[in-house]
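Following are the structures in question.
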Structure 1
Amino acid sequence: MSENPDHSRSDYNLIALGIRQPWAELILRGIKTVEVRSQATRRRGTIYLYASRQIARLDCASVMSRKHDIDVDALPKGQLVGTAEILDCRPCTPNDAMAACVPLDYLNGQYAWIIGNPNRLAEPLAVRFLPYGVWFYPFERKGKIPMRKR
């Protein structure tokens, strides 16, 4: 894991993935390398990690926070906290439980988004646009037709 020391070098065209804490923190630490989702993704490459405003309420999230000495209340929320790469996506297997930081039964019928190369931002970044789904562009609205000047 490396740190981006200068926000001015941030890529404002990257798409962001919303992830609740402590999962985002565990990804940034390189502990959580599988993100479990109900749908597959074709997206590959670098993305922003957006720490959602709400924290994960699953028991396993609390267990992982204690195991890794994470104070969830002190973690950034509602901000971009880093980048990572989506390397692959496939149906979950029992072998994914440890890398996903969840119990085996949580993987049934789910997809494993393989995450690598986490990069923590030196300081969390505020977003201009809030999430409107799993994916969102934090600094500009993609696909919008620009208004013409009159």
Structure 2
Amino acid sequence: MPKSKPIGQLGFDFTVPAPKTGVAGLAGLEKRVNAMIGTALACAACAGESREVIAAKMSEVLDEPISRAMLDAYASPARTEHKVPMSRALALLLVTDRQDLLGPLLGEIGAAVLIGEEVKTARIGHLEQLKKRIEAEMRALKAEAPEIREGGE
């Protein structure tokens, strides 16, 4: 398999992700994780950041030793004996600022990813939906609600 090539930030896909729950739905997932790692490392290299620097940043954030050799192994789909622990994959995406690369992998289990302030945009959408439900309930009640008696009657 060729080395991963750097790509720009992945845009958010607004389609509802369908989990791959069938037989072997997630087969080969580890190779896709390796490719994700390779892409994050390639993007960092294009930005002038060495794997040694990335490993040092990961070591700091995880408070455990990470080496360039580990990163090389994690990025290689041919090195099947080197499974990437979730903590290290997430740390790598954090220090390379490539959290967007999680999107395609999370889509495989029916999930999506929002990054940072994007959560506020999702909350706006949620509140808009609540507002529509409240307005619909108000219309239904107004159609059925009697007038309130005034004093003296």
Self-check item: Source structure (of 1, 2) for distance in nm of label points 7 Å out along Cα→Cβ at positions 30 and 46, computed value 1.8
Solution: 1
Exercise. Kindly point out which one of 1, 2 the value 10, 29, 26, 13, 7, 6, 5, 3, 1 was derived from, the read-out being P(r) over Cα pairs in 10 Å bins from 0, in percent.
Key: 2
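With mean count of other Cβ atoms within 10 Å over residues 54-61 computed per structure, which member of 1, 2 shows the largest figure?
Details: 1: 14.5; 2: 17.6.
Largest calculated value belongs to 2.
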Self-check item: Structure from which 34 was derived, relative contact order in percent (Cα under 8 Å, 6 or more apart), options 1, 2
Solution: 1
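Which structure, out of 1, 2, was helix-only ellipticity at 222 nm (-39500 (n - 2.57) for each DSSP H run of 4 or more, over all residues; to 500) derived from, given a value of -17000?
Label of the originating structure: 2.
Work out which structure the value 21.1 belongs to, where mean count of other Cβ atoms within 10 Å over residues 38-45 was derived from one of 1, 2.
Label of the originating structure: 2.
Each value in this text was obtained by applying a stated rule to the coordinates, not by laboratory testing. Only a predicted model underlies this, so the values are computations on that prediction, with no experimental measurement involved. Cβ atoms are built from the backbone, for glycine too; each structure is taken alone.
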